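Take a look at these structures.
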Structure P
Amino acid sequence: MNLHEYQGKEILNSYGVRIQRGIVAQNANEAVAAAKQLTAETGTGWHVIKAQVHAGGRGKGGGVKLAKSLKEVEEIAGKIIGMQLITPQTSKEGKKVHQVLVAEDVYYPGPTETSEFYVSVLLNRATGRNMIMYSTEGGMDIETVAEETPDLIFTEEVDPSVGLMPFQARRIAFNLGLSGNAFKEMTKFVTSLYTAYVKSDASLFEINPVLKTSDDKIMAVDAKVTIDDNAMFRHKDYQDLRDLREESAIEVEAGALGLNYVDLDGNVGCMVNGAGLAMATMDLIKQAGGEPANFLDVGGTADAARVEAAFRIILKDPQVKAILINIFGGIVRCDRVAQGVIDAYKNMGNISVPIIVRLQGTNADIAKELIDKSGFDVMSATEFQEAADKVQAVLA
């Protein structure tokens, strides 16, 4: 589950991570009220207005602006709220902005220069250990830094049996070129950040930039946070943080039906049981000259009701020109899946795209016979190549 910046910062703050303070606003009037409150609490005269969407690169799309007066706060917030924000991480249509974060200005003058760093915590899948990735090049796209100056990216792996050790936090601060109070602040920041990552069951904490202020404080100016869905049962309070407006409506509907669905841009709908088989099926479609329109795993209970629900989800995509059903009957019997396909075809009655069904495993021969004798426009296949050939034929 992805979080907005202000939500991620609230979690960070609860674990002792210093953050750039801000107040979320739903309209321009609320933004002005938030700015006044921040001025009273922090003394800040300028404010940063940030669009709250689940996408990075907001500044490049005009979603992050500096306001030097309350009038500018009102004007900028009014323009950002309701806009279709297009960034390098959104689709070409962009995302509609429903709210903004009014944040304090932390780039104030002081005895030292400000510095920006990049710090993230994530799982290194190659080693099965959590990893802190960091760089002196904060405020930039980390992908660009990795490509052009990979020597400026450092990593620190954490032994799960002991957790993040103090010497590791100190090494991170040293590699970032810090000294004095800023060095101490960074070690505390990194330690608290790692604690927040573990305790919240996150799969990603990305802070870009981490700011060293002009008076040597270390704070999170941004926060990109993803919580592991598999751990949500331990965090009932996080359920309210989910913003369905930021997610695909079809994916939300599929999730409510218990289907694992990811919307894609292709022309062949997929209905498969098992993630591995689903990935192989998507490769099969590409080899046949098509493009997968979705990833859809119906799981091990592909009964008639579930198959019909999956059909309805797939057919909501107007780009779908064919549907490939690829089921391995281990837990589920193939004849039950075949009957589910037939029942769904009868109940829906308006399926206008060709359907290719490949069923292998328990009672696959019975399933093929059911499909072939159904009288519907459903083509059965036994082998992978046969299914690929039939996909290629219907797309021709």
Structure Q
Amino acid sequence: MNAACRLTIALLCLTTAAVRADHWPRWRGPDGNAVSTEASLPLRWSRTENVRWSIEIPGEGSSSPIVWEDRVFVTSALDSGKRRIVHCLDRKNGKVLWSRELENKNPETASAVTGHAACTPATDGQHVVAWFANAGLVCYDFAGKQLWHKQLGEFDLDLGLATSPIIHRDRVILVCDHDGDRFTSFDSFLIALDVKTGKEVWKTERRGLFRSWSTPILVPRNDKLELVVNAQEELRGYDPETGKQLWRLPGLGQWVAPSPVFAQGLIFTASGKNGPLAAVKPGGLGEGEVKPVWRHDTGAAYVCSPLVVGDHLYVHTDAGILTCYEAKTGKTVYKERLEGKFSASAVAGDGKLYFINEAGTTLVIRAGQKFEVLAKNALGEYAVASPAIAQGDLFLRTETRLFCIGGRAPRKR
């Protein structure tokens, strides 16, 4: 590796560390792994205890909140998806700073769980990008000014779309997998657009791939990065600069909602209801097939994404079965039942794992090889959105409200 490459990787690591400390800028946090490096995160709360603020969010939505410094962004939908909204809130008190609306007369099909505002927005500190399927991809600045709006087509997917955009350097990257061979004139595709203008940078067709609700991640490979996409029957690696496919891991399930996660030098992928769970190394070449480091044919979650903390991989199913594995070997450490039904993915930080069930109760589990419930915190309201962590606080979205749960004392700015 030459000096320029080493410098690039070093700067990337420093930037990621800085972003991770203060922000939660996309689905599952800065690197898509849902693990915060912060300390003094909240342990116990209720609808009134340790709540810094809560605010009603108009309409329906299962997207997760994102946070950048003193701004919180969240999306919702009204009139069965004919109106889509991006809300900007003050992180300190929950006050609505602005709301911007898109109209669309022909919303895509969506399930009751997914809804028409399932895709979590993304930000780089200057731009806020939100994906609303048939209503398009839209970008605002932090003052709420619309910078661009891009229509990408009319999509067909039985349960609606839930893949979230990510921002990589100056590009918005989005997976558009749908049942394109049934009622629409275009196949699934992967696309990158200029975050400043919305202009297409590259577009890669994904023929024959559909029924994916997974959000991609970026993982290091030598002196470069790979874009990893979890989808129907295959996990694939792409070059984020060109969109070229690099490798594929076959043998996944037919319906893929969990996002992949990267840790311990491995990519972990899950798919299908009680479907395959596997670990693979990045770095395949030439669109060739790669082999897993380890694989289980069953045990994967239908909806919830996996989580890696330290040496352990945690996978919890919609029925509440939590399994802890040795990340590097796939060996089972423990299997326990959590209370309730789950659609939200877990997050972690400060030695704690946070699992919120559909009844709105968050079970706080100690990270490690021994199963221990540290707390059970009920909000008493339906919840399917995944939590966000920023500046010591936990942000939880329920069916009607967004809660900011206090950890350490607020930092002065």
Structure R
Amino acid sequence: MPDPQVPRVKYRRTPFLVVTQESAVRKDVYGSVGDHVARQAQLLRGEADSDTVIICMHPIGSPAYLPLFPELARTGLHIIGSTSRYTVGDAALQMENVLLDIGACVRDAQERLGYRKVVLAGWSGGGSPMMGYQAEAEKPAITRTGAGEPTPLSDTELPAADAVMLLAAPRSRHRLLSDFLDASITDEADPDRNRANEFDLYDPANPNRPPYSADFLLAYRERQRERSARITAYAQDKLAALQAAGRAHDEHAFVVHGTMADPRWLDPTVEPNGRRPGWSYLGDPAVANTSPGAMMRFTTTRSWLSQWSLETAQVDAADAAPRVSVPAFVLINGRDDAVPVSHPHQVFEAIGHNDKDLVELPGANHYFAGDDQASHLGTAADLVHGWLSKHNLGHSHMRSRA
């Protein structure tokens, strides 16, 4: 372990729920009761009081157990780690609803827990919703869902935060997925039928081998975009057919095959950083490409159009950044094996003011996973703590009701 710049303290973890009511005909989440929407949150804090809280949320899962946020709590910061409403998975997730979930957590932290200042922290896939939320709170732009349907977001006043931090985060889930799509698949119903083997990264007979030529990469990326557009058209056609049949609230679920085939994982010269060649954040990418646990495997028409489609998804950190006026911090993990190097740079450059900082942490992989990663995790927490202190968003003697 390193000798940390910020002293570490013991912290306690308090679970609680953030519950609101929304009227909806269709249930996107199994187990929801009536019109109640519940987010499972945890408050991580030590003994010292603070008037500032960091709120983190990931589209799925609990960020309160991710390595960085408990480490931040050990520096004395107050952290709320909350799930979105989609805690059981993202097959039906709509990003517009995730922004509503962030707003519910911000309002609860301010009105019930008594925090005066709120910092939004988005790690990995949580980055774009946080920047997107702040943009909607400051200068609303979203009026309908990615599927073109009404959303409560259009008439909900979102409380703005005081700062935004993007930590090892891509610019959006839909742009990340477009980099991951297996370009060799031509038949979505039968991925092994009519496969374009010259674009199959995991076919030993493929003559295109790392390091890939510039022409191959251009063709590969174009095929990925074309595949994304085909799936978008499929989802839109399915939804339109249901609506034309008088079944406006019906849904159609489907599988997207081959979603872990980014040339970066096999060729370290593509968007180079210190990542391990032939490896991904989910392990062997050839195995992950067909794994049910890979990113984006099961989805629905509305979720694809809101969350994954290049043409219709609306929550993108780089697109949102020009509408954000509060201080921003972008942390790049130098050996990130999930997030392309270009993504955080694009977000940083899109921020339209000068109160922003971009820091790269050499040696850190995406999950801070491995025997050599503890020091990088500690350094990351020190960097975040220092940046918050510089903006007077650290400790305070003002007592909250947390």
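Using the calculated result -8500 for helix-only ellipticity at 222 nm (-39500 (n - 2.57) for each DSSP H run of 4 or more, over all residues; to 500), pick out the matching structure from P, Q, R.
Working: P: -11000; Q: -1500; R: -8500.
The structure behind it is R.
Of the structures P, Q, R, report the one carrying the highest value of Rg/Rh (Cα atoms, Kirkwood Rh).
Working: P: 1.07; Q: 0.93; R: 0.97.
Across P, Q, R, Rg/Rh (Cα atoms, Kirkwood Rh) peaks for P.
Determine which structure produced the value 0.90 for FRET efficiency 1/(1 + (r/R0)^6) of positions 82 and 314 (r between Cβ atoms, R0 = 30 Å, to 0.05), calculated from the coordinates; the candidates are P, Q, R.
Numbers: P: 0.40; Q: 0.20; R: 0.90.
Computed on structure R.
Any read-out appearing in this document is the output of simple, stated calculations on the displayed coordinates, not a laboratory observation. Note that the structure is a prediction, hence the values are computed from the model and not measured. Cβ atoms are built from the backbone, for glycine too; each structure is taken alone.
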